[in-house]
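**Q** Next up, some structures in structure tokens.
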Structure P
Amino acid sequence: MTIDLIVKNNLCTGCGVCISEDQSHQAKMIWNNEGFLVPSLGKSSTQDKMIKVCPFAIQQKNEDELGELFLKLPETQYHDKIGYYYGLYAGYSKQFRETSSSGGIATYVFNALLEQKIVDYLFIVKEVDGQYAYQFFSNVEEITQISKTRYTPVTLEKLFQELSKVDGKVAVSGVACFVKAIRLKQMYDPVLKEKIAFIVGIICGGLKSKYYTDYLAQEAGCKNEYNYAQYRVKNKESYALDYKFSCIEKSDKKIHMVDMQSLGDMWGTGLFKSNACDFCDDVLTELADISLGDAWIDPYDKNGLGNSIIITRTKIAENLIKNGLNKNLLALDVMNTEKIILSQNGSFNHRHKGLAFRVMKVNKEGKLTPRKRNKHMVNQNLLFNFVQNSRLKTRQKSLDYWLETRNHLKFKIKMKPYLENLKFFTLWNHRLIKLKKILLSKKDA
């Protein structure tokens, strides 16, 4: 498999780490027609070097193999779905919760990493002139500027281009595929283990096209150019899922908002999602030092200010959390493995249970897929496969129809039959699951 094949088979999530391995320095990241960042190669680009760090290449080590290499220690625990870990928690940061997404734990961790001199710089996504991009950051006083959720493509391309110029250690945040690419880079260049001293894993429901934001902006009422998109405007009087999207229209400087719940399920349907995400089986960013995500589980999802689940995977991460508890900076509960998995149940159902069908379907079409862990390649019932097939169509049609219409009203009309079809199969699959549980309980009785 080559970088060319990764791009042609729609398996690139735009991490950009491969650019640093191009010895010709001709490769660069560009926008493709579906609104995702992908590598553009030069005539002399060294693809044999570049493919070594691609998280979706067939020849790569998997997350279990890399986890054993980077995280396995005598004191760490291991779970088949969670990976290697020290501690499991849920809760929030008392200082950063109101100004951050979820429970503000990521902002607490970033702040602690700088204050305690564990790292000298953060390489994280922050707003620059109304746009989001990875930037080096070292100012503790401005820490709240980096505390918002962004559902728009970004790339690590700049990290390894500028890392050698940075004097000191760096912490990086990223979703699972970005984290895996960094670990692959560190595997081939062990010096980077010291330089990139800490990785914050952001638990991801799937990467969205840049057109997702355009759709939300139109739904909010921004008919012309806009900026300052905010994806998670909280309602502290309500519950965690009750949040809004907002943007500012450039022409009149007015803030426009839309209630996200009024738009339906933007995640379970796969709308505007990257194809590559359907071939990722790392739900909980297994290779990071610490993994953070929304606590979609009772009672944590009942609070509009948000709560986070936290998985510490290294001693440094565990000490950061324990120190925050000892200083009364964090309000956390200790969790068990079952609750952590339940908090991301939808993602596990899709990523793991539907994986075997998606790989089979795509391979039958003559397309390539990454090498996945056998433990997640489990065949499911026919109705569940209908759900997966319908979701694959819905995902692709959302990108096709947006490119065709560029209008939120026309888009919704065209998408309606696909969404209704997906809803139908999902409903009957849920009923089948419920029936099986009833029959099982009667049998046990």
Structure Q
Amino acid sequence: MIDSLLIANRGEIARRIIRTAKRLGIRTIAVHSDADEHMPFVLEADEAVCVGPADPAQSYRNTEAILAAAKSTGAQAIHPGYGFLSENADFARQVEANGLIWVGPSPEAITAMGDKINARNLMAAAGVPVAPGTEQPVATVDEAIAAASGVGYPVMVKAAAGGGGMGMAVAADETALRAEFEKVRAFAERMFGDGSVLLERYFPRVRHVEVQILGLADGRVLALSERECSVQRRNQKLVEEAPSPAVSPELRQRFLAAAVKAGEAVGYRNAGTVECLLDPATGEFFFLEMNTRLQVEHPITELIHGIDLVEQQLRIASGLDVDIPLTTSGHAIELRVNAEDPKRFLPGPGKVTTWVEPTGEGVRVDSGYAEGTTVGMSYDSLMAKLIVFGADRADAIAKARTAVAGFAIAGPKNNLPFFAELLENDEFLSGDYDTGIVSRMR
């Protein structure tokens, strides 16, 4: 097993990784910005190194500073968490070139899946269902209009290098496509340094379902179970649950088989997620993207399988065997507690003056903040993940209601009132909901 681990991240995911590493007897090294000097993850690590100012480009994405920190502290491995450098193939190569262990997939797999056009073409060749769309980037508005006539309106205009729900827009007709194409192209160039754009058929009513995979050191790919991620705002997830209330045993087997094919197509190693869109009317599903890292919502898979995915990541990276039960039990729900107002979901940073986490059987909180810390504008608004586990979906929802009521936060704005509303919403309670549920609630 790895004996020392640098966590190239911050907040709740850094604390989450530190917790498992300490249990396994692994020395932990945190890197942090000036702004995060007194954050819980820094205090809980065995060592901590400041790698720059608050601006992520100068700290958490500063590859030279992070590699220097790894060398100066004698770290054996680097875990990137999610976001920041987690899907940066060049950084993964640098880590390995410096004789360190990269806790993640190969740089080649990251590269293959990082471009959405390349990814969908690879998946199609491997027999994984893909939505109708362009096989090559569309470079101009006229090319996009010509392609859309074959794909069929409405179309989703997507940044080929994007991720996390960013760089996407829907065009219902040619007029809308002319406007949205330029917006997405400019956004992609600014955010990802790559203005490539693709078109895919847009499904007005669709569910977002994903499968957790693990690529093992011996070359096998395991598909664990699916997660439902359809409660979203601005194409970004707010609530996840496992298993999905929309997935029958027969459909589950099709999802798992497709996920294994996807992983095998790129020789996948370590933890990853195959994201799909499910048409609830037909039972058809289509590959959306593969996230080549640990997902924010990984705890719900841990709870229904009774495993620790970070431990499995570390075992795979160490070349050790993995023994994972593929059977599941119970139901888990995750609520992303963000520093944002519960109506329009706009950022609401501030100093935390009250922070009281709920407790009780089946309640877990993965938090990045505590009383006295400050939620700033430099980083993602996620403050904590409230996760509940119950005997079945009804039991999990009941526990979630109690936990939301018992979570006290003052200072920054928070979206706990939205979760209280959602957990009483008839559409959500029925389990028959889709990615439009939040907009219908608003």
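Throughout, read-outs are computed from the coordinates displayed, never taken from laboratory work. Here the structure is a predicted model, which means the values were calculated and not measured. Cβ atoms are built from the backbone, for glycine too; each structure is taken alone.
**Q** A value of 0.30 was derived for FRET efficiency 1/(1 + (r/R0)^6) of positions 70 and 326 (r between Cβ atoms, R0 = 30 Å, to 0.05); which structure in P, Q was it taken from?
**A** Values: P: 0.65; Q: 0.30.
Value 0.30 for FRET efficiency 1/(1 + (r/R0)^6) of positions 70 and 326 (r between Cβ atoms, R0 = 30 Å, to 0.05) corresponds to Q out of P, Q.
**Q** Name the one structure among P, Q that relative contact order in percent (Cα under 8 Å, 6 or more apart) of 14 was derived from. Let's see the in-between values first.
**A** Numbers: P: 18; Q: 14.
The structure behind it is Q.
**Q** Can you tell which of P, Q yields 17.5 when mean count of other Cβ atoms within 10 Å over residues 238-245 is derived from it?
**A** P
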